[in-house]
Structure I
Amino acid sequence: MKKILIIAVVVVLTLALSLSIGAKPDKEDCATIQDGTITASDGSIIVPGYDKWGYNYQARMFNGWYCDYDRIAGGPYEDVKLIMKWNDAWLSNKDCDGDGKLDRHYGFDSYIGSGAWLTNHQSGTDVDADGNEYKWTYFVKIVAAPADAYVEGDVWFAADGTEIGPVIWGAFAIVQQVENDAGAGLHGVQYLSPAGPGFGHFK
């Protein structure tokens, strides 16, 4: 159950702040969060530090409840803790094209080849067949596919044929998945990319 939650998270992250693509301007032309000119999906000004939903866009992370990832109060999974971290290519903390939104895969036509990555860590409690409450955790690392990668059988492969990981959201691959859920009989690493779980070599 837990692993499918990440799909909704990335969709909202994609919609929450509009795409910004183009030639890179000089650094001094980029607006920053400290300038107070960059807005979120609800029209509010993004400020340094954590907002009431759990986002810290300056630090490129979310630390809060799953139900708040969409910046709307309430919703499903109110008892699920969610921590997300990402890099500049996934969602920058600057606006370099002047559209008033944080940039995504800046300088690239899409996420492919951008080196973007995201981690998603969920945790909560559940009840087993005997009525005993237990804790569960789910962790996943996701990377944008390199520009020369290809898909075969719903799996991304590097140009040299090395498996990168299962396709997720089209342009991305799962490179590590760890789940501990006694009720589902899951313990430890469920998937580890043969290419390695690191981020730096997926460009």
Structure II
Amino acid sequence: MGDTPVQLILVNDGSVKNFTPQHITWLEVAIPGIIIVSYTRNRGKGFAVREGVKRSQHAFQVYTDLDFPFGVNAVKEAYDGLLRGMDVVAGERGEAYLHKLPHKRRIITRISRLLNRRVLNLKVEDAQAGLKGFNVYGRNILLSTRIDGFLYDSEFLYQAGKRSHLKIGAVAVSCRPGIQFSSFRTKLLMKEVMNYCRIIFSSSAA
């Protein structure tokens, strides 16, 4: 990325595993200028992302999951999309990604994509890929979202899509080898169903 200044922001969403004061010190020594956000109670991915975004100091911001599921090059591609004039760039996992998922997650992902396309009319139907980039306009929309769980992504892209002047693009991503897929607990799944209803009702009222 040449001389581009990079500011790393790490958000710990209430985890105590491998996140002691000693670990924080190691990070601060290894990565000068790193911003570390941490709080004691798990609040959900949407809440965590917004807490990190609030600390951003540059014109463009790209976020991804801690394990960099799509590799480092995908982050660079999202950044390049912003340089080309996009206001929001979203990672989009192809059909091959679905075949790698456990059966239950595959069904959930297919339903999610269908709702994104047919009900919310999102410009990027694979809203839940853990890679997004945006400029200041996208940043303001993301910070206006209210869902704390995983579906903040859909809320973000839905709200962005309502602004006709915004340019929204996708970058094709694929999972790097060795990625472990987590499973959704029933309680969490029901909570996200309610969040989807919130987005749908807000789209009907808009």
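Here, each number is a calculation from the coordinates, and none is a lab measurement. Note that the structure is a prediction, hence the values are computed from the model and not measured. Cβ atoms are built from the backbone, for glycine too; each structure is taken alone.
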If you rank structures I, II by mean count of other Cβ atoms within 10 Å over residues 31-38, which sits at the top with the largest value? I
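If helix-only ellipticity at 222 nm (-39500 (n - 2.57) for each DSSP H run of 4 or more, over all residues; to 500) computes to -13500, which of I, II did it come from?
Details: I: -2000; II: -13500.
Of the options listed, only II reproduces it.
For relative contact order in percent (Cα under 8 Å, 6 or more apart), the calculated result is 25, so let me know which of I, II that is.
Details: I: 16; II: 25.
Answer by label: II.
Supply the structure label, taken from I, II, corresponding to distance in nm of label points 7 Å out along Cα→Cβ at positions 71 and 103 with the calculated value 3.2.
Details: I: 2.0; II: 3.2.
Source structure: II.
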Out of I, II, which structure matches 48, 39, 33 when Cα extents along the principal axes in Å is calculated? II
